[in-house]
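Dropping the structures in below, format is structure tokens.
Read-outs: derived from the displayed coordinates by stated rules, not from any lab. What you are looking at is a predicted structure, and each value in this text was computed from that prediction instead of being measured. Cβ atoms are built from the backbone, for glycine too; each structure is taken alone.
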Structure 1
Amino acid sequence: MNENKDKKEINFYYLKSEFNDVVQKLVKKLIEQKQSVLLSLKDESEINNLDKFLWVKDKNSFLPHKKISEKLSSLDKIVLSCEKDSQNEYLKKFDQVIISPNVIIKKFNFFRRFFVFSYEKINNNSLGNIKSKLKLRGFKVSCYFEHDKFKWKQI
């Protein structure tokens, strides 16, 4: 059995582009791979902002999604939520989560795969410490820096 396949995965992304634009591209790829994804946002305001963005951004490639406050079904593959929804049992249906740069992460649980976004670049020493601690806890950790719009370099 492949040991890395069973590890939880955390991917850190340092952004230059707007989070909503990056999310739209990432979620589109995940949906093409038949994945379900939860978007963890700061609050209702950020949920409403992203909701509106996903409805009107690109008329030819609309991404069907729902807010966690709406009636959900097993067909819903993209769900927007915030911290106040963290006790909702429906969250456990997802195995991956995209985390907004505005969310403060308290712990990594439930999910198999995390996409964590930030506008603040961390120095290599601190990043090395974070990666080491997470690897000791059984996570596979990758870090990416956006060097040009939607162009990523692994660090």
Structure 2
Amino acid sequence: MNKKVLFIVHAAVIAALYVVLTLIANALGLANYAIQVRFSEALTVLPYFTPAAIPGLFAGCILSNLLTGCMPLDVIFGSLATLIGALGTYGLRKFSKWLAPVCPIIANTLIVPFVLAYVYRFEGSIPYFMVTVGLGELLSCGVLGMILLNVLLKYKKHIFPA
């Protein structure tokens, strides 16, 4: 198969999965607000396998934020946090699989609290939001993401051919 086509297909599938998983979390009240556990954030480990995950995650986050009614600055900065996390995961992939969720956790923990405080004006402090967002990211990326990564390692030659 043509590598460019495969790259586009991988990116599109990842974006679609990110949207679907975010919409499920949103229906359960977990995708937005001070406490967030987006199941879709587990996908932020995918740049460990393929660079196509970087635009896929970024596009999926933009679409998810638009579809869940986020404010424009949230769409921008929340999606940038996911992009930064994806780039970090890709950059650290050669060192250890255990580093895969670190950048998405850090990027979201440092960026999203300011969006919550200054865009949405939620009650609470930046440190409080860092704790709530950080814990949600630990669950989504650190726990669910690492489960996903370890399962995909068994099938990577079939799903992500070199």
Relative contact order in percent (Cα under 8 Å, 6 or more apart) - structure with the largest value, from 1, 2: 1
Highest-scoring label, criterion being distance in nm of label points 7 Å out along Cα→Cβ at positions 6 and 94, among 1, 2: 1
If distance in nm of label points 7 Å out along Cα→Cβ at positions 78 and 102 is computed and equals 1.8, the structure in 1, 2: 1
At a computed -8500 (helix-only ellipticity at 222 nm (-39500 (n - 2.57) for each DSSP H run of 4 or more, over all residues; to 500)), which of 1, 2: 1
At a computed 1.8 (distance in nm of label points 7 Å out along Cα→Cβ at positions 38 and 70), which of 1, 2: 1
